[in-house]
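Down below are the structures I want you to see.
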Structure I
Amino acid sequence: MFATNFLRTILKKKIRWLLASLFPDFFVSKAFAFLTTPMLHKIRPHEIIQLENAQKERFPYLHFDIQLYQWGTGTKHILLVHGWEGHAGNFADLIPRLIENNYCIHAFDGPAHGASSKGETSSFEFTNLVEILIRKFDITQVVSHSFGSVASLIALGTHPELKIDRYVGFTVPNKFRERLEEITAQIGLPNTVVDRLIKKIEAANDIKVDEVNVEDYAQRASIQKALLLHDKNDRVLPFEKSREVAGKWPAAELIEIEGTGHYKILRVPEVLDKAIHFLVN
């Protein structure tokens with residue numbers, strides 16, 4: 001059965017590669033839509049409960065209606081930034097620990113994510129929203145997961161006037177081009193289509209893909225201390241990505257985790273305890 005499914009997957013990728021070579025414009029358009037339209041994933045029961053317990057606010061941003069959340073009334077303001085195709089509830093296991101430590105916790109569902117309004121969006125719209133919310137809530141600490149780490153560090157590196165005393169990143173991607181190439185390789189797109197797709201992304205966002213490297217933004221950000229946590233066997237985002245960022249960022253400490261994978265890392269008590277200890281000390 002495994003061999004049959006494996007061969008079927010390979011065949012589908014080869015057929016897709018051939019069709020994409022013959023009809024590149026069509027596949028560029030489809031790939032661009034795929035990258036700008038986040039999928040909605042099932043919310044776990046305990047995440048629903050945590051979201052229901054939050055104070056909620058709708059916040060207008062571009063053509064979106066963003067869902068904001070707040071827990072606690074403490075004196076330390078912290079922002080939680082979920083990953084691509086995630087939502088604020090992903091931090092459900094961390095939130096009670098933060099409340100116990102006198103935090104006022106702010107979170108949001110990104111554009112076209114979670115309970116926010118839907119539509120096409122981009123990683124750069126997400127990033128700009130992070131900057132706006134850091135200013136809105138006078139944030140002094142940030143916790144992020146996966147793509148949320150990209151958005152947070154680009155926002156903070158672009159605006160070094162924003163001062164953050166503690167930053168925790170649960171898995172940190174690095175180079176935008178590498179990540180795009182990894183995703184398009186999984187889909188099965190030829191290099192000619194990938195090159196056109198990158199040009200389309202650059203034109204739509206007025207950026208140069210090769211210049212979007214998290215390690216560079218992290219060094220420019222005004223962050224006193226940073227802690228990066230990453231499972232060494234993460235199958236979604238290789239551990240090496242966080243190692244690259246930490247290697248170029250003097251303020252950062254990297255802790256190698258084992259046995260959590262990419263998503264469970266946000267739910268393992270021992271890992272969350274490391275994050276809390278870092279934040280409060």
Structure II
Amino acid sequence: MKVDDDLVRQVIRPRLRESHKGSYGRVLLVGGLYPYGGAIIMAAIACVNSGAGLVTVATDRENIIALHAHLPEAMAFDLRETERFLDKLRAADVILIGSGLGEEETADWALELVLANIRSNQNLVVDGSALNLLAKKNQSSLPKCHLILTPHQKEWERLSGLAISEQSVSNTQRALEEFQSGTILVAKSHKTAVYQGAEVTHLEVGGPYQATGGMGDTLAGMVAGFLAQFASTDSYKAVIVATWLHSAIADNIAENAYVVLPTRISKAIPCLLYTSDAADE
């Protein structure tokens with residue numbers, strides 16, 4: 001699939017006048033356990049700026065003040081509040097887990113709680129350390145849902161068993177067959193590609209100025225936000241456009257910056273969405 005203006009317009013549609021925040025999806029983000037609190041904050045900032053209607057964050061209680069200092073638009077609660085966790089999980093259209101989650105006992109418990117309670121009509125975006133936890137599980141036993149994986153090359157090595165040197169298109173497609181049908185893979189590298197079944201889309205954007213902490217968390221937040229806001233759009237197309245836009249914004253910023261900070265990408269998202277929306281009118 002080629003990323004062009006037509007594809008972008010297929011995904012980024014004008015908002016209906018008669019709509020409300022519930023019209024643009026509910027997202028639950030899970031992560032930010034000590035000492036990785038900043039990761040979930042960056043994911044949440046990206047998600048809100050991508051247009052998700054209602055964003056809730058399950059994180060360390062000690063991280064909530066910092067989160068709200070950066071993003072008062074998001075709701076937040078202590079990840080260890082099991083009943084609240086389950087309530088928010090059931091209400092979500094999209095669940096993103098892994099940004100700053102870590103791999104300790106609480107992290108594994110949180111992932112197990114999500115996997116045990118997610119429904120087949122929900123989107124599950126698995127990123128960061130949750131990918132490493134997922135790699136230790138039997139892929140065939142994963143629950144039915146709309147699964148999106150966002151690994152970098154080393155995380156995909158753990159998930160797929162493919163060494164980085166073996167991660168060709170054909171090998172990656174075969175490895176993806178081990179996951180449930182319809183799984184979307186965002187294979188992050190200097191040549192990022194997005195897979196679903198026999199489909200593969202190579203993205204010709206991005207550069208080394210993106211090699212900084214939080215870049216993947218921001219991308220995961222954008223993917224979750226696009227899946228929530230543009231729920232009526234084909235999920236594969238929504239993920240492609242979110243991933244493309246993430247690096248396209250970085251390209252623009254890099255014209256006048258040696259390093260592109262993830263939070264600068266998030267700040268630019270609403271204006272880029274507006275530009276794409278206006279171009280469709």
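Taking relative contact order in percent (Cα under 8 Å, 6 or more apart) as the criterion, which structure among I, II has the greatest value? Before the final figure, lay out each step's value.
Numbers: I: 17; II: 24.
Largest calculated value belongs to II.
Compute Cα Rg over 2.2 N^0.38 Å, for residues 125-252 alone for each of I, II and report the one that scores greatest.
Numbers: I: 1.08; II: 0.99.
Greatest value across I, II: structure I.
For structures I, II, which has the highest computed value of distance in nm of label points 7 Å out along Cα→Cβ at positions 45 and 205?
Top value of distance in nm of label points 7 Å out along Cα→Cβ at positions 45 and 205, among I, II, belongs to structure I.
Please state which of the structures I, II yields 46, 44, 38 when Cα extents along the principal axes in Å is computed from it.
Answer for the origin of the read-out: II.
If FRET efficiency 1/(1 + (r/R0)^6) of positions 29 and 69 (r between Cβ atoms, R0 = 25 Å, to 0.05) computes to 0.10, which of I, II did it come from? Walk me through the intermediate numbers first.
Numbers: I: 0.10; II: 0.90.
Source structure for this number: I.
If mean count of other Cβ atoms within 10 Å over residues 37-44 computes to 28.8, which of I, II did it come from?
Working: I: 13.1; II: 28.8.
It must be structure II, since only it matches.
Tell me which of I, II gives 18.8 when you compute mean count of other Cβ atoms within 10 Å over residues 21-28. Intermediate results must be reported in sequence, preceding the final value.
Working: I: 15.1; II: 18.8.
This value belongs to structure II.
None of the figures in this text is laboratory data; all of them are computed from the coordinates on show. Because the structure is predicted, anything quoted here is derived from the model rather than measured. Cβ atoms are built from the backbone, for glycine too; each structure is taken alone.
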